[in-house]
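Right after this note come the structures.
Values in this text are rule-based calculations from the coordinates and carry no lab data. Keep in mind that this is a model prediction, so the values were computed, not measured. Cβ atoms are built from the backbone, for glycine too; each structure is taken alone.
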Structure 1
Amino acid sequence: MPLDQHEWDLVCQLVLDDLVGTDNPFQVLKTYFPDDIAHWHITNVASDNARMLVNLARNSSPGDDEPLSIRLLGVLARLPTIQVAKPAELAKVTEYLQRLRAEKAALYNVDPYQARVLPGSGQVFIDRLPVRSSLRRMVVPEPGRPQPIVLRVIGDRDVGKSYTYQLIQHLAAPCGFSYARVVLDRSSSASDVMRELQLQIARDGLPSDAIADPIKRLRYWALWVAQQVQLTPEQWWWIIFDQCDELDPGSDAVELIAQLASVVSEMSLAGGVRRPRLLLLGYDDDLADLPLPPKQVVWDTVSPIGELDLRDFFTVVLREAQERVANGGAVDETLLAQHVEVALRAVIAAAQESQQQGACYMRAIATATEGVLDVYAG
């Protein structure tokens, strides 16, 4: 099961306290990561170094021979300061390490685009077939069709924005991309966006903001982001702008996103660099049309999961569970239909109860579904 934000926060704190919080972080990191250190931007600010290292670990692919996420937690688990003085933290790091190794082992058992139960995590992913198809198009070229470089996902406020983001996280490893996520809000500015991207993808410090003309400055910043991507050709970057609907339409961050889309579409692909992808997630956002040919932008509108979607989901997942139990024998179709009906009613009832207690609709559906699967498909 992948680590959540709270768990990565603990890892980041341990990295800060026990790994990079020294007078010579470069030498310490060189000791543990000799093959990686030349590609990292190490500063004299310990907190920046910790965030940089954890972001790289989060974005490393479980499909790698030795993912940085697993190597980093392995280093933490061996540090004397943690082994001796922090038994509770050591237990958590050991658990996280086991989960990441299980995720790696389970990675290629299913078509990642069709996964209904995400490998290694037990998280369910129901429906979203158009989004799955669009994400596949952004990875795998289709003969005779232009390959999109921007995906915009919108929908009603009950569809669950983080739900689509979970699918993108799941696809990162098997599809071979790294992602940087910028969560926008009403106060977000272009400078805020640049600081977020610098921490997640850059080797160099932030570019100058001394250019007087605002459009030229934003264009320069977008070119700088493209340059940073080209400095790491071994990584294929997807840049995710989340909560686009929260962004003030008058913010200069809107123009920065537009400039970035334009620059990405013009990027040279020499030297093995892969053109980044931009994903814009939100409800009905007010962002202006991006300065790109329409065929380079794909739109998807998602809707709340309904009873038919749940029935289709349980029919497939519970059939697979019965096939495993039957071990090559025939599936009892009558029993399958009964289990699907019971599971469906249980999820709807549990989700309604959770909603009455204030839970988000999609989170309530997903949590209830995961609980039912523990019983019927565990």
Structure 2
Amino acid sequence: MQVLDFDFEKFCSVSLSNLNVYACLVCGKYYQGRGRNSHAYTHSLEAGHHVYINLQTERVYCLPDGYEIMDPSLDDIRHVLNPRFQKEQVLHLDENRQWSRALDGSNYLPGMVGLNNIKETDFVNVTIQSLMRVTPLRNFFLIPENYLHSKSPLLHRFGELTRKIWHARNFKGQVSPHEFLQAVMKASKKRFRIGVQSDPVEFMSWLLNTLHSDLRSLKRKNSNIIHDCFQGELEVVKETHRKAFGEKKENGEEQSQADTTEAGAATSNVVRETCRMPFLMLGLDLPPPPLFKDAMEKNIIPQVPLFNILKKFDGETITEVVRPCIARMRYRVIRLPKYMIIHMRRFTKNNFFVEKNPTLGVPLNHLP
């Protein structure tokens, strides 16, 4: 069973077709069909491998004889091919935290398995591992009936990956997100693809919005699970300076109707706009890196508590922006989500390249 790997796309290794594909339970390769002229039938005669499982119906056949094999010992293979969870089992999933043992002898904790880094896909792996910690989202995708009628391949591949990560009867201690990555490439029109590094924050934002859009099309109960978990609300106060009333005339004289009084001059030139906007994640601004070095020729990295950075959203701290226009912004969180996603703005783009702020340190000790 160690040669069986159902993490890859279900395509025939000869015809590259995804219709009526069978997996050889002896060598683990995929072949199409089981008739006399099929690739699976030919493989059974050439290699002497006689047991095959249909990757869709999960029925096992003996080739070239063509009869179905009914044996309870094959249920372990069916569970790995398509992991299953009962609703009562999902509700008590966090209570039974026991280590599982794979066929290769490795021990793993369901829900904390490693994800293979196929080729510069670590930005996908960290996003998936983070979302697996959200209990309502995990419970929703562990039950395929919640999104069974969806036509979105991304939804089904994400749910399948979730079930494999939390499955306690895997054949190995890690999971390959290959099928999910193929669905991501297709849904994003190769905006995120294998072999090209991308920003995890940008990918998580795209993934949450795409999953929400696909779920809303079902118009069923709990179809708003993404916003129920992550959506909050901000009150944004924007202050901008209106253009001066008086302009220079042709004779060079300058008039201004705004500065009639010293007290009202500042307020009359400020336009204040207040609005409310939803959010799925909050970006925190890091302090700028120091320009000068210490006696040891090393940059003095400033240490700022997280609560000081969070003051950006207290409704009083002013944040100055220059795009799309010069303005002073104040943010206040008026509705907190159940799970708040916070990211540090480490990368900024200038006219030439992307700058990375090195002042962020992640301690590994005393983590919950």
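Among candidates 1, 2, the computation of relative contact order in percent (Cα under 8 Å, 6 or more apart) that gave 12 used structure 2. The greatest value of FRET efficiency 1/(1 + (r/R0)^6) of positions 5 and 197 (r between Cβ atoms, R0 = 25 Å, to 0.05) among structures 1, 2 is that of 1.
Using mean projected area of the Cα convex hull in nm² for the comparison, can you identify which of 1, 2 gives the largest number? Between 1, 2, the highest calculated value is found for 2.
Upon calculation of mean count of other Cβ atoms within 10 Å over residues 13-20 from the atomic coordinates, which of the structures 1, 2 produces 20.2? Matching structure: 1.
For helix-only ellipticity at 222 nm (-39500 (n - 2.57) for each DSSP H run of 4 or more, over all residues; to 500), the calculated result is -17000, so let me know which of 1, 2 that is. Going through each structure in turn, the value belongs to 1.
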